[in-house]
Every structure is written in structure tokens, then in C-alpha cells.
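Each structure below appears as C-alpha cells.
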Structure P
Amino acid sequence: MTNATILIVDDEVGFVETMAKRLGKRNMTVYKAFDGDAALQQLKEHADVQVVILDMKMPGKDGITVLQEIKEAYPLVEVIMLTGHATVPTAVEGIQYGAFDYLMKPCSFDALNEKIREAVALKDEHEVEAVEERIGDIAQRMA
């Protein structure tokens with residue numbers, strides 16, 4: 001797997017620590033946040049984050065609010081939502097707001113790992129498109 005840079009956002013400390021350890025063993029760089037504001041601070045400090053794994057239900061800002069703030073400030077960062085059964089409609093709403101996908105909690109590590117791989121590939125593709133568009137704009141102005 002490509003070395004990915006991940007931010008895990010969940011108020012369940014045990015879950016975050018376990019996932020961070022397991023993803024780290026897969027040569028991923030993992031940052032951690034336990035609420036929405038901390039997640040946004042981590043993104044501000046770490047421009048290399050490619051994928052955010054974001055819990056839907058957290059105290060303070062909920063996952064949808066945090067997703068909207070991430071997409072507004074960091075549109076190329078992909079977000080994978082984590083949700084319990086009761087919040088599936090909210091997860092679907094998350095997709096409408098730009099989340100890459102969502103997984104049910106508890107999710108298998110392999111399923112999460114696969115979603116991360118897909119999200120990193122999509123982010124890379126979008127970055128190439130953005131660069132090509134920018135080059136086209138510059139070339140057009142110079143013509």
C-alpha cells in the first residue's frame with residue numbers, strides 16, 4: 001500500500017489508539033483527534049493529511065458539521081465517515097456533503113484499510129486534475 005497519511009477523528013479514545021497503532025504498522029502516518037475542533041486544528045498543522053476517518057456522533061460538533069468544515073477548508077482531503085446503525089441516513093447525508101464513503105461501526109480493519117486505499121487513489125487523481133487545470137489556466141493567460 002502506498003504510504004498514506006491519515007487523521008482519525010473519534011471521541012472513543014480506545015478505538016482511535018487501536019486503529020492508529022494498526023494503521024501505523026501498515027506504514028501509514030496517523031494523526032489523532034478526539035473532537036471536531038481538534039480535527040480541524042490537526043488539518044491546519046498537517047497539510048500532508050490525505051484521508052480523514054471521521055465518526056458521525058461526537059460531543060460538541062457532530063460529524064456532518066465537521067465534514068462540511070473540512071470540505072470547505074480542505075476540498076481535496078477525502079473523508080470516510082464511521083456510523084452506527086441509527087445514523088445511516090446521516091451517513092448518506094454525509095456522502096451528499098462530499099464524504100468519500102461511510103462504514104458501519106464496528107467495521108472490519110480490512111474494510112477500513114481498503115476504503116483508505118481507494119480514498120488515497122481518488123485524492124491523488126483529483127490533485128493531478130487540479131494541477132493540470134492550473135497549468136491550463138496559466139498557459140491560456142500567457143497565450
Structure Q
Amino acid sequence: MADLLTETPIDPREGWVADHVRQYVESNGAEGHIWQEGVPALLLTTRGKKSGVARRTALIYATDGDEFVVIASYNGSPTHPDWYLNLKADPNVVLQVGSEIFRATARRDVPSDREHLWGLMTAVWPDYDEYATRTTRTIPLVVFTRV
């Protein structure tokens with residue numbers, strides 16, 4: 001299996017996320033890292049749990065010290081996003097934050113820090129509180145630590 005850091009990932013094919021990822025990649029993070037309304041976004045590359053293929057998406061993030069925090073909200077969908085399910089199978093990922101690309105490890109379901117981390121994320125994107133009202137699932141938080 002190829003290395004996530006050197007493998008060319010599959011990007012979203014259509015829609016605003018595809019446009020965001022394309023802009024981020026083409027500009028090496030100069031455009032897209034700071035998204036609408038000044039919100040920071042990173043690119044996450046995971047390995048597909050079934051396909052084994054590298055897949056990339058853009059996510060809003062916050063920082064907690066040296067770690068990067070994201071929410072698997074899927075806009076309040078009743079199911080988890082595919083990228084989150086991929087992390088369950090393999091927590092080893094690649095992140096692009098601005099122009100910097102590096103390996104990281106994902107830590108999912110961090111109940112002891114949930115209130116703190118949720119607060120960090122809603123300070124960046126307040127709509128997460130609304131997304132939580134749209135679903136009966138507990139929306140997971142994920143913390144990435146640089147390897």
C-alpha cells in the first residue's frame with residue numbers, strides 16, 4: 001500500500017467542498033486555508049476503510065495547543081461522515097494546514113475534553129450547535145496530533 005504522504009488522494013468530485021479543496025491544493029494553501037468569514041480550514045487525507053484509497057476533504061478546525069481539532073458534524077446528518085469512519089479503521093492521516101503538509105494521528109471520541117473542545121469549535125463556527133440539534137447521534141470530535 002502506498003504512503004499517504006506521497007500518494008495522490010481522491011478529492012471530492014463536485015460541489016463547494018470540491019471547489020474548496022481544489023483551490024486549497026492549487027494555491028498550496030494560500031487560498032482556502034482561511035475560508036469564508038475568516039474561518040480556518042485544513043485538508044485531511046485518510047485511507048478509505050473499504051477501498052484502501054487515499055481520500056482528501058476540507059474541514060474547519062481549531063487548535064488546542066499543538067493539536068488540531070475538528071468536528072464530524074456532517075451538517076447534522078444522522079450518519080457519520082465517511083472521513084470519520086475511515087479514521088476508525090486507520091487513525092494515521094495526513095494534514096495540510098496552509099502550505100504545511102505533515103503526518104498526524106487521530107484521537108476520536110474524547111469525552112473527558114468534550115466540553116472544552118466543543119467550545120473551541122463553536123467559537124470558530126457557531127453553526128455546530130445548530131447541527132447538533134438536527135441529529136440524535138452524538139457528534140464526534142477528533143483531535144489530531146502531529147507525528
Structure R
Amino acid sequence: MSAVLLDSSVMVAVFDDRDYHHRVCVDRMRRLPAGTEMVTTWPCVTESSYLLAPRNHLALLGWLHQGGARLVNAEAHELGDWMGWMQRYSELGKALMDLADASLVWLAIKESTTRILTQDHRDFLRYRLPDGQAFEVIQ
């Protein structure tokens with residue numbers, strides 16, 4: 001079974017029980033088929049950590065430490081693609097694609113998956129992989 005990408009917005013909602021989307025995100029994660037691997041990037045973890053209160057931030061890191069999701073590292077030479085995507089989407093007159101989102105486009109290519117857990121539906125429904133494929137936002 002292919003991996004499911006994990007966006008910052010879902011990590012924040014899951015680890016902040018006061019977040020408006022907390023319950024729906026927890027439910028989405030629980031409904032993933034058994035054996036589904038969640039995978040994310042350090043930019044997503046960094047963004048989530050910044051947005052979470054200290055106790056929630058530590059809970060997220062503990063969950064990751066225990067294998068809640070697999071973290072994938074990128075190399076510096078791969079950042080050129082990320083910058084190209086960020087520039088492309090900012091030129092379309094929309095909100096700038098941030099580093100975390102660019103890292104998930106890269107990860108989708110690396111993991112050969114388009115399935116993503118995100119609350120950022122608007123952006124991930126407009127992003128396209130280099131081959132033109134759209135993301136499949138898991139509801």
C-alpha cells in the first residue's frame with residue numbers, strides 16, 4: 001500500500017485538542033486502512049512545532065519518535081525543484097506556496113503517491129505534480 005502524505009495542518013489539528021479541526025483530523029487518521037504508512041518532512045514538522053503550544057509540540061515530537069509517521073530528509077541539491085514550484089505558484093497570483101507545501105510535492109514524487117492528509121484543501125487541490133497529476137485529498 002502506498003504511503004499517505006501528512007501535512008502540517010493535520011499534525012497541528014491532531015495535537016491541539018482545541019483546534020477547530022481536531023476531531024475530524026483524528027477521525028481521518030483512524031480511518032486509514034491498517035498498514036497505511038504516514039510520511040512527512042522536516043519542514044512540515046518545523047511548521048507544526050512553531051504553531052503548537054509547548055506541551056502539544058512535545059507530544060507531536062514524542063509521537064514521531066515512537067514511529068507515528070516516517071520522516072524523510074531532502075538533500076540541498078533537491079531544493080532547486082522546491083524553489084521552482086514555489087515561484088510557479090506565486091506567479092499564478094495565488095498565495096505563495098510555502099516551504100512545507102513544496103516539501104510535500106517533492107515527497108509525493110519520491111514516494112509515488114498523491115494521497116494526502118491536509119486541511120489545506122484549496123492549495124493541495126490546485127498543486128500539480130510535474131506529470132500533471134493532482135493530489136488526492138483524503139476526506
With helix-only ellipticity at 222 nm (-39500 (n - 2.57) for each DSSP H run of 4 or more, over all residues; to 500) derived as -15000, matching label from P, Q, R
R
When relative contact order in percent (Cα under 8 Å, 6 or more apart) is computed for each of P, Q, R, which one produces 26?
Q
If distance in nm of label points 7 Å out along Cα→Cβ at positions 24 and 56 is computed and equals 3.0, the structure in P, Q, R
P
Please state which of the structures P, Q, R yields 3.6 when distance in nm of label points 7 Å out along Cα→Cβ at positions 48 and 104 is computed from it.
P
One of P, Q, R was used to compute distance in nm of label points 7 Å out along Cα→Cβ at positions 8 and 112, and the answer was 3.0. Which one was it?
R
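Values in this text are rule-based calculations from the coordinates and carry no lab data. Everything quoted here is computed from the prediction, not taken from an experiment. Cβ atoms are built from the backbone, for glycine too; each structure is taken alone.
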